[in-house]
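Derivation of every value follows stated rules applied to the coordinates shown; laboratory data play no part. For clarity, every value in this text was computed on a predicted model and none was experimentally measured. Cβ atoms are built from the backbone, for glycine too; each structure is taken alone.
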Structure I
């Protein structure tokens, strides 16, 4: 017998109205950013791959390095551009925001299905909609926010015992991002343990499409995961014990401590001491899914990016909201207000340690600085050879990304270390562009012990400084911009 969701006592019209309100908030809160040029992996991987499908029908990308990521989101964007009458940054942003809005609505319904009181389900959706990670990723042409939407949908359908639709949602999830395979694997195993063997077999449905994609990828590139470097970095590199432990610690820190999450985690601990608030089958499935996903993205993936946690973020917020609802009204209101304020502030206030700029609105400062520098380079050095590293190198090469109106000559270097900059002295490079790669207000990256640790386990190489450039390239600073602790500099030889 399936237990009736707690929100069934709330009229359907109210649920629809509140869901529409959240969707509208997601869309309208990003209006000012709809024409923002693309950031990092958007322009490095996903937008070029989508443009290859849109312009030539090439499902395996040729304008960027292909990798294992399935083409679901890229095909979706190509379809949106076709319907919209052409490619544009604004159409891309709106397309991603539409998926994000759907994700919040699904998360609201999932909260109800997990047995949360209606107010707690609304609170959880509120946490999600203003959380800095979701707010930043909601507009970005990347995979993890769409994966979150299908992850939540698959779980909702599974808990409603709609097995075939759940298996289809899992198939869509896997075609959005390959790590989504954790969901059908867990659902199938759960049903198998419940002796529902025939129903468990439905969750093999995502396997053939994923295998077809991998076979096509290997046939085209010669590598099962698209390229050898990607395979080494994402399969073998993370397995070093030190890197693996730190990756898991970082995952747990973000989910249960950072950005005000410590408030929700404390509420969960107190609630578990008072009552078994997480004792239903539905909640056991949901938290098992959280645990499996966290382990998977800690073991796989060289880049320990917080956006990989997006698929489980709605469930975590539901746990926080359910726990807060167990407190007295006074403490419930105080805890919810404190966490909402912390999440809202974290959109604009950076932590005191290095972090991926895409975790909050710091990425818009990065994009703004690079757009300003690109305009300067296009006006002052339209025919010069410009040396810099990714992502600015890619931004200067292709007008598609919103930085330049025509391609500039670029000599891309791997990083700003002396070993990569010194060889430029023998080349006809007229301009070098340096920029801050990480947020580091306390100077942690300049600490000798920390730098030595990073060199040993993460192959870190410190960047060259202005005096080094004068020695190596006889280059002089001609322009510099700063914004909220980030900077970009242009040197002319």
Structure II
């Protein structure tokens, strides 16, 4: 329960219409896009200016009140859960596109701009911003920076940090830091801008973002390749890239997701197949067409039962719509879903797929797999029920073994979804101890009172967050049930 005096001060900073205190409102900010963690905040503030964010942080720092930054809440690793209560600082009302400069290919936006809306406006100018998480319809640009998000375009165009030129960040004590600039080249001092990419709200609150843009490709071509083996589909990815071909996107879906895609698109997809690769090439018309034909030949040579270009733009759009629906499809299919975000070197993708299937069979769980195959980034999912202690415990063990398999193959804990609450217990194993110590020292330097998104990234034994069977007493709803 927030002290009434603090509530009055917050109201004076952001205004009554931008302060939420009622239980029904607070519940909306107690969970993320999963239903694994739930914890109520004591208050939610929705500032509209950097000055308001600064004042809120000064107040929170003075009284040592936890502050959990939040954008669209589409994250899936627990990063926006206010596990120590306190204040959720939601940035969605800071949503102006401040400038788009076609001459310099640079844009500046406020943190709460929705990703899809940003790219729609850019497209009208013949431009695009490549980071494209599948949650683009609801996620904010600031949230994608905080998670260093990516998506299908990561194969050819890279991830968020590669497009950051400058940031405005409010620190824990309320200081406003302006980092980077508007030039493509900038070698003044340490690279502080990218320090905040992937910081998950633990170092500061991002309020403005300057990014570089690219011209919109003149042509895009889509193809699909169908396989009778998930591992062969994984091998095809390495074969394509090994031939010196770099498409814009290579997406992998297994049979379960393939069936969901067909239910949505009604394109007559071969639902009995084990795996499908969905591939996009872009550039000028001739090069995009030529690249697609080269990839079709490679897929057929490796054993694809079918490999063909999309008949037209309508079919291509439907295929990508089906792929984007994968996230909602899996999360609406069971009372609880454990979905991972593990990444290995591209040539190890077939091994990771094989290991995931073996682990699932050992524990009696079918593993449903989808992912950004071109990046070696796989999202295996396990359908379970958090209310069934034994089932959920076994499902959790499946996830742990898949993470361990990824690390053994030279991979990492997360490619794009972040650490949050989900991966904390693996950090000491996955990272060099000196690097981990440096991270903690940076955190203490910028947030000595530990108020910014406390309990995230590494395990905090004093944090009272819950997962699995422990959460049942605190649960107020169950997604998909």
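The figures follow:
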{"read-out": "Computed -17500 for helix-only ellipticity at 222 nm (-39500 (n - 2.57) for each DSSP H run of 4 or more, over all residues; to 500) - originating structure among I, II", "value": "I"}
{"read-out": "Read-out distance in nm of label points 7 Å out along Cα→Cβ at positions 95 and 391, computed value 1.7, structure in I, II", "value": "I"}
{"read-out": "With FRET efficiency 1/(1 + (r/R0)^6) of positions 143 and 431 (r between Cβ atoms, R0 = 41 Å, to 0.05) derived as 0.75, matching label from I, II", "value": "I"}
{"read-out": "Parent structure of the calculated result 2.2, given that distance in nm of label points 7 Å out along Cα→Cβ at positions 111 and 311 is the read-out and I, II the choices", "value": "I"}
{"read-out": "Value 19.1, calculated as mean count of other Cβ atoms within 10 Å over residues 199-206, assigned to which of I, II", "value": "I"}
{"read-out": "Comparison of I, II - label where Kirkwood radius over Cα pairs in Å, for residues 135-246 alone is highest", "value": "II"}
{"read-out": "Cα Rg over 2.2 N^0.38 Å - structure with the largest value, from I, II", "value": "I"}
{"read-out": "For 0.00 (FRET efficiency 1/(1 + (r/R0)^6) of positions 23 and 287 (r between Cβ atoms, R0 = 25 Å, to 0.05), calculated) the corresponding structure among I, II", "value": "II"}
{"read-out": "Among I, II, which structure scores highest (criterion: FRET efficiency 1/(1 + (r/R0)^6) of positions 175 and 447 (r between Cβ atoms, R0 = 25 Å, to 0.05))", "value": "II"}
{"read-out": "Structure with the greatest value (metric distance in nm of label points 7 Å out along Cα→Cβ at positions 63 and 183, set I, II)", "value": "II"}
